[in-house]
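So, here's a batch of structures to check.
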Structure I
Amino acid sequence: MKTYDCPPTLTDSQVLDVCKKGYHICEGVVPEEINRRTIEFVDNNPVIEPTEILDEDWFVEGVICQPEAAGAVRSLLGRNFVLPILMSNHRVHMPLAGQQWHRDGGSQYGPAQHYLQVFYYPETCTREMGPTELLPGSHHLFSLSRQMAHYGGIKSSVYAAVPAGSIIITVYSIWHRRSNSTASGIRNMLKYNYWRTVPPERDWIIEPDFDVVTADYTFPGPGTRQQFRDCIDAAEMFFWLCGKHDDFQSMGGQGWPMPANRNTKPLGFPGQLTGRRF
C-alpha cells in the first residue's frame, strides 16, 4: 500500500461545490506526452484491468500524482491518502449504445467520504465519442441500480466531454453512465480509486471570508429531490469533511441551511444555541 501527500489545491468554496454536485473536473492537466504514452500502453494491453500501468513511474508521476488533481484529492481525503491499487479501462469500440444509469458496486450512502472515484481521459472525448454522463447531486440520492436503470434522459445531467488529459474526481456513489457514441474508433477512459487514511479536518485552502452560517448550500441547477433536501445533504457532507459532523444539526422549517432573504443570520445553525463555535 502506497500513500501520498501533497499541498491541497481546493478552497472552501470548491470543497462545498463538490459536496453539492459530487464531482470536480481538472481539464487538460496531464501533459500530452503522458497522454500519448498512456494510449500506447493500453493499445498494447487492451484488457479491462491494465493494473500494470500503476508500476510505470511516468504514469504515477504524470497522472496518479498530477499536482492539480492530486491536490484536489488531498483536499477531500486529507493527508497521506492511499494511491490506487487497481486500474480499469473502459475501452469501447465506437459507435456504441449508451449504458443504463447506475451507481458502482460498493457504493455507500451518507456524508462520509472515505474514498474517491476518478476518471482519466488520455484523449479528447467529444460528445460524439460517448463521454461519461453524470447526474450532479445524485451522490445524495439513494437508489438501487436496478431501480434507476429504467430512467432515460434526465434534464440536469452533464456530459464529461473534455480535452485530452482531463481528470474527473467524483464521489463514488454518483449516478453515471457511458453515453451513446456516434463516432468511429476506440475510446479509452481509465478509472481508479484513492482512499482516506486520516480523520477528516478542514485543512484545505481556507477562505478568510467563507462563513459556514451564510454559505450557499443550494444545488446550482434543477434538483432531483424534495425542496431544501439538497441544502441539508450538502451542508452535512461539508461538516463531515471538516471533522465537525458531531456538531451538525438541521432544525428544519425556515432554519439553516435553507436559503432565504433574512434580516439576520438564520436560526438553527450548529452551535447557535449551545454556544459551540465552528
Structure II
Amino acid sequence: MPKIHPTAVVDSQAEIADSAEIGPMSYVGPNVKIGEGCKLIAQCNIDGYTTLGKNNTLHPFSALGQNAQDLGIEEGKTYLNIGDGNTFREGVCIHTGTKPDSETVIGNECYFMNNTHVAHNCIVGNNVILVGGASLAGYCEIGDRAIMSGFSGMHQFGRVGRLAMLSACSVFSQDIAPFMIAEGRNGPVRGVNIVGCKRSGMSSEAIRALRDVYKIFFRSGLNSKNAVEKIEADIERLPEVQEFLDFLASSKRGIHQGRTPGKRA
C-alpha cells in the first residue's frame, strides 16, 4: 500500500503505486496516476489527467496538471504525461494541453528548479535542466540535455536544440540551434556549449566540427541559406553536424542567428 499522510487529500479514483509516498497536506485528483517510487514531499498539488512514471520527486508547492493558463482553452480531456526520475522543486508549475486530447510531455531525469514553469502543450526531452524562474510558453520544444538558466524564457512555439544553453535572464522568440550558447533578449549566440558537449561524451572531432559550424553560421555574415550551403560544402557530415542542419531545416519560427561581437567560439 502507498504511504499516504493523514492530512493528504487523495481521491479514491486516483491510481497510486504501492511504493509511492504522499506527504502532508498534498492533493491528488481523481484522474491522476502515480508510478512506483514517486514521492510527494509535502503540500503538492497534482490534478487533471496527469500520469507520473517511476521515481519522480515533488517538493512543496509544486503544482502539476492544472488547466492551461490560456483564454482559448477548450472543454475536454487534456493531459500531462511525465516520465521517470524527474525532480520538481518548490513552486514548479506545469499545465496540461489546451485542446481536447492534447498533451504536455516531460521526459526522464529532468530537473526543474524553484518556480520554473512549463506551459501547455510543451514537449521537454530527457536530462533537461530549468534553473529557478525559467519559463516556457505554450507549445515549446526542448531537446535532451538542454539548460535554461535562471529567469530565461522561450516564446510560444519556440524550440531549444539538444545540448543548447540559454544564459540567465535571456529571452528568445526564435529557435535556438543545438549545441549553442545564447544570451540576452534575442541577443547573440556566443559559441558552442563545449563543456556540455564534453560531459555528454561527444568526441573532440565532433566538437571541432561544431565550432566550424558556429563560425560559418553565426559569424561569417552569410544569410542562413548561404551559410547552410557553405557548411554542407566545407564540413564533414558528422552526426552532430547533420543534427544541426536537420534542426535548421525543420524550424518554423526561424533560427535565431544573433550576431556575436566577441571572439569566443
Structure III
Amino acid sequence: MLAVITWDPDPIIVEIGGFALRWYSLLFATGFIIGFFILKRLFEKEGAKPELLDKMLMYSVIGTILGARIGNCLFYDFAYFSEHPLEILLPFKFEPEFHFTGYRGLASHGAMLGLLLAYWILSKRTERSMFWFLDKGAIAGGLCLASIRMGNFMNAEIVGAPTDVSWAVIFPAVDDIPRHPVQLYGFIVYLSLFFFMLKYNKAKSGKVIDGHIFGVFIAILGTLRFFMEFIKRHYVIDAESLFNMAQYLSIPLIIFGILLAVKTKNKNETQVLNDN
C-alpha cells in the first residue's frame, strides 16, 4: 500500500442557533435541483405543462424520502423498529433517553418503491401514465444517486470493505482500517449512468413505449448495485453469507427491468401515429 487517506470531515457545514446545514442535506437537495432543471428542458421539448414538473418534483421528494426511510427500517433493522414504530417517521429516539436524531438511515431500494407508489398516485391525478413519469425520473435518477453517494462520503458512512489498494481511505468515525472508498466509486458510476441515460433517452425518443427508459435504468442500476456490494462493508444477513440484503433486493429489480425494457422496446405503427 503506497498511501492511505484519512477522511474525517465535519458533516455540518455551518450551524446557526439550533439550525445545522449538513453536507448530506445540501448534496441531497442539489441532486434534485439540478435534475429539475434538466427535466424542465425535456418537458419543454415534449410540450408538457410546466406545472406538471412541479408536481412531479414534489411527489419525487416525498416518495423518495418516505420510501427510503421506511425501506431502511423494514429491510435492515426490522427487529428494532417493529418495537419502536414511531421512530420510523419521527426524527427522534425515545430510548434510552429522548433526543433528536434526524432521519438517519435511508435505503435506495425503499426509495424505488416509494417512487413507484408516488408516481402511480400522480398518474391518477394527471393525464400522464405512471411509466411516463418513471421514464423521466430514470433520466435524472443517476444524478440524484451520485449526489447522495457524495453525501455519504462527507458523512463517512456506507464504507467499503478493508483493502490495501493505494487509494484506500481510513474513516476514523468507523475504525482505523484502510477501506475502499465505495462512496466515491458510487459517485463516479452513478454519474456515468446519468450521462448514459441522457444519451440513451435522446436516441430512443419517440421510438419506444413508455416504461422502456425506466426498465433499462433499473436493470443497469440493479446490476451495478449488485456487484458494487462485494466491495462494501458486509451489511445484514450473516457474516458468512455470500450475498447481503441489498444484493437480494437488487435481483428483482434486474429481472423486472430487463422484462420491462424488452416488452417496451418498439412502438408499433399505430402507437407512433397516436403520439403524433
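Read the figures in this text as sums done on the coordinates, not as results from a lab. What you see is a predicted model; the values in this text were computed from it and never measured. Cβ atoms are built from the backbone, for glycine too; each structure is taken alone.
Listed values, structure above:
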| item | result |
| --- | --- |
| Mean count of other Cβ atoms within 10 Å over residues 52-59 from the coordinates reads 22.1; which among I, II, III | II |
| Among I, II, III, structure where Kirkwood radius over Cα pairs in Å, for residues 36-155 alone as derived comes to 16.8 | I |
| If relative contact order in percent (Cα under 8 Å, 6 or more apart) is computed and equals 20, the structure in I, II, III | III |
